[in-house]
Structure P
Amino acid sequence: MDTGVLLEASRKKMQHSVDHMANELHTLHTGKATPTMVENIAVDAYGSHVRLKEMAAITIPDARTIQIQPWDRNMIQPIEKAIMTANIGLMPTTTGPLIRCMIPEMSGDRRKELTRVAHNMAEEGRIGVRAARQEMMTLVKQAKKEGHLGEDEMNHLEKEIQKQTDRVIAEISHLLAQKEKELLTF
């Protein structure tokens with residue numbers, strides 16, 4: 001059995017959890033406008049759900065405004081409705097072909113609440129990493145049991161998977177610390 005393949009599979013599974021958590025953290029707004037706050041909102045258009053970034057140009061004219069310009073003017077009403085039903089705290093206003101969303105000032109309580117949400121997202125990421133670790137450890141033990149790996153190879157693989165786990169958990173903690181700092185900076 002190729003140990004490199006097992007280690008690469010382990011790394012990919014763990015990195016997937018980190019990437020998912022990082023994307024989730026980007027949805028938490030810090031009082032500063034970013035396109036990621038709205039780009040994945042599903043809009044009922046053309047008989048299906050279409051992500052906003054696939055049907056409009058999203059720009060940030062200043063630190064507290066998101067500006068959306070649909071490529072099809074008939075989509076202004078559905079986009080406004082989708083933003084309001086997304087329940088992300090934005091109220092769209094339309095001026096001609098543009099939809100603008102002003103980012104409200106965040107209170108201290110709201111910042112603390114978002115910090116708790118970020119901690120929960122990070123914990124979900126850690127849970128995903130630990131599940132990937134457990135799955136890979138089970139595969140290694142099964143390969144040993146079936147005679148594909150020797151005792152030394154199994155021990156080496158287990159140590160390497162643990163090192164990967166530790167690195168990825170540290171990366172999650174680093175991403176959380178960055179987001180926490182961003183959220184709590186006034």
Structure Q
Amino acid sequence: MTALNEIFGYLIQTLLSLYLMAMLLRFLLQLVRADFYNPISQFLVKITNPVVMPVRRIIPGLGGIDLSSLLLSLLLQLAGIVALLLVNGLGPPNILLLLVWSVLGVVALLVNIYFFALLAMIILSWVAPGSHHPAIYLLHQITEPVMAPFRKALPPMGGMDFSPILLFILINVVQIALRHMAAGVGLHPALVIGL
């Protein structure tokens with residue numbers, strides 16, 4: 001691999017991963033019914049609308065799930081895999097394998113989003129408790145539906161909430177399973193955003 005190929009691959013992966021992250025955050029924010037008027041929500045809607053709105057005319061949402069954003073996330077992941085394969089001088093495998101790779105990548109990225117959102121919430125609860133920043137509010141809206149069952153299983157002890165530990169354990173288990181599934185279908189981690 002030449003330096004130019006490596007630079008081009010890095011740029012493709014970075015740009016696609018940023019847009020894929022925006023698309024998945026839009027999906028998650030709509031899934032948890034987050035505040036649409038939050039400035040961060042508005043930003044995500046504005047940068048993803050040019051791609052989402054035409055697809056939404058064909059594929060409407062279903063029961064609060066934004067199928068168009070989810071489908072576009074899978075297609076972005078697929079496009080990124082194909083682009084990285086081509087940059088590295090490899091031909092793409094069959095379409096079924098590409099779809100499996102894309103699904104694994106999107107699920108891995110969703111798990112990573114929750115990992116970092118939870119980590120940010122823990123740090124912010126120490127550094128800026130009671131803050132009303134729009135980002136903190138969105139982080140709370142994303143993480144609370146996932147945290148609620150863990151809080152019921154492990155209530156606060158002595159004023160400390162240990163339920164994030166259970167969620168971190170689950171996230172690590174899912175990440176290990178995803179890595180092994182990816183290896184099982186011949187997916188190299190460098191090809192997928194989020195893995």
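Data for the structure
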{"read-out": "Computed 69, 32, 18 for Cα extents along the principal axes in Å, for residues 83-170 alone - originating structure among P, Q", "value": "P"}
{"read-out": "Parent structure of the calculated result -26000, given that helix-only ellipticity at 222 nm (-39500 (n - 2.57) for each DSSP H run of 4 or more, over all residues; to 500) is the read-out and P, Q the choices", "value": "Q"}
{"read-out": "Structures P, Q, by distance in nm of label points 7 Å out along Cα→Cβ at positions 27 and 163: label with the highest value", "value": "P"}
{"read-out": "Distance in nm of label points 7 Å out along Cα→Cβ at positions 3 and 147 derived as 2.1 - corresponding label from P, Q", "value": "P"}
{"read-out": "Comparison of P, Q by FRET efficiency 1/(1 + (r/R0)^6) of positions 75 and 155 (r between Cβ atoms, R0 = 35 Å, to 0.05) - largest value held by", "value": "Q"}
{"read-out": "Value 3.3, calculated as distance in nm of label points 7 Å out along Cα→Cβ at positions 59 and 123, assigned to which of P, Q", "value": "Q"}
{"read-out": "Which entry (P, Q) yields the derived value 43, 20, 11 for semi-axes √(5λ) of the Cα gyration tensor in Å", "value": "P"}
{"read-out": "When mean count of other Cβ atoms within 10 Å over residues 19-26 is computed for each of P, Q, the largest belongs to", "value": "Q"}
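Values quoted throughout were computed directly from the atomic coordinates according to the rules given, and no laboratory measurement underlies them. Bear in mind the structure is a predicted one, so any value in this text is a computation, not a measurement. Cβ atoms are built from the backbone, for glycine too; each structure is taken alone.
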